[in-house]
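J.: Below: a set of structures, written as structure tokens.
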Structure P
Amino acid sequence: ASALAESFEKQRRMDIKRGLTHSGPHRDDLALTLNGRELRLFGSAGQQRTAAIALRMLESATLREARGIEPMLLLDDPFAELDARRSARILALLRSEGLGQTLLVVPRESDIPSELLDLERRWIHGGVVGEAA
């Protein structure tokens, strides 16, 4: 068996007892770099957010290819900390990649880019969901 499988087996009882998994890829660190420098340490807030969105989009595309399903892509306040150029690029990718259902959550209606005002919108207030005008 692989080292990972052996590690899973050794930790199984403890994992069940504690209610979390101690071994696996979720415990690995992923270092994203730009020009040889770690984004986590040296990237601007916009660069970090762009990288996070790119990873979510890649994850969605990978699931679609590997499993033949259309996952829902949830992006929480995706345009915060992004300049107009980055926002436009992300919008273009979302429209062109056919990522299935995409849910964009923004705190204010004014945060919705004008290019998306034609899409179906909802609001949530006090736990009640309503249609936007």
Structure Q
Amino acid sequence: MNTDSIQKNTFSKEEKLCSTKSIDTLFSQGESFIAYPLRVVYRIEAEPDECKQFASLLISVSKKKFKRAVKRNRVKRLVREAYRLNKLPIKELLSEKNIRMDIAFLYLKDELPTYADIEKSILKTISILSDRLKKEG
């Protein structure tokens, strides 16, 4: 079996957006749109660092809307899983154009979602981001 043709749908530590400086820059200089129930904030960097991934991700769920951490973590887990399984088109486009992107997903709804709702929103987000990347290049 050829292992080169198998695409691994992983979500590694390097793909998480952790740096406070990067997060501040993302929210101050980034662009946003809504793919309900997610608000998406993104920022494109023209020259990626060699050690960084092409896309870094941040997921946020309001403590005001979900008091219990268990529910917040469930929403984050659903968003992370949907992104992990559907990120390939955007990852290929970013590596092809040799640019990197920081993305933040902010959950807006005040009730627990189903996986289908989240996946639909993620697919819409990926298509919007792909269109914007194609226009930019």
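No value in this document is a laboratory result; all are computed from the given coordinates. Just so it is clear, the model here is predicted, and its values are computed rather than measured. Cβ atoms are built from the backbone, for glycine too; each structure is taken alone.
J.: Quick check: 15 is what I get for relative contact order in percent (Cα under 8 Å, 6 or more apart), calculated from one of P, Q. Which structure matches?
T.: This value belongs to structure P.
J.: With FRET efficiency 1/(1 + (r/R0)^6) of positions 71 and 103 (r between Cβ atoms, R0 = 25 Å, to 0.05) as the yardstick, tell me which of P, Q scores highest.
T.: P
J.: Okay, next question. semi-axes √(5λ) of the Cα gyration tensor in Å computed as 24, 18, 15: which structure among P, Q?
T.: This figure was derived from Q.
J.: Assign the value 3.0, calculated as distance in nm of label points 7 Å out along Cα→Cβ at positions 87 and 111, to the correct structure from P, Q.
T.: On the way: P: 1.1; Q: 3.0.
Label of the originating structure: Q.
J.: Check the numbers for FRET efficiency 1/(1 + (r/R0)^6) of positions 31 and 95 (r between Cβ atoms, R0 = 35 Å, to 0.05) across P, Q and tell me which is largest.
T.: Between P, Q, the highest calculated value is found for Q.
J.: Please compute distance in nm of label points 7 Å out along Cα→Cβ at positions 55 and 79 for structures P, Q and give me the label with the greatest value.
T.: P
J.: Sticking with this one: Ranked on distance in nm of label points 7 Å out along Cα→Cβ at positions 47 and 63, which label among P, Q comes first with the largest value?
T.: Q
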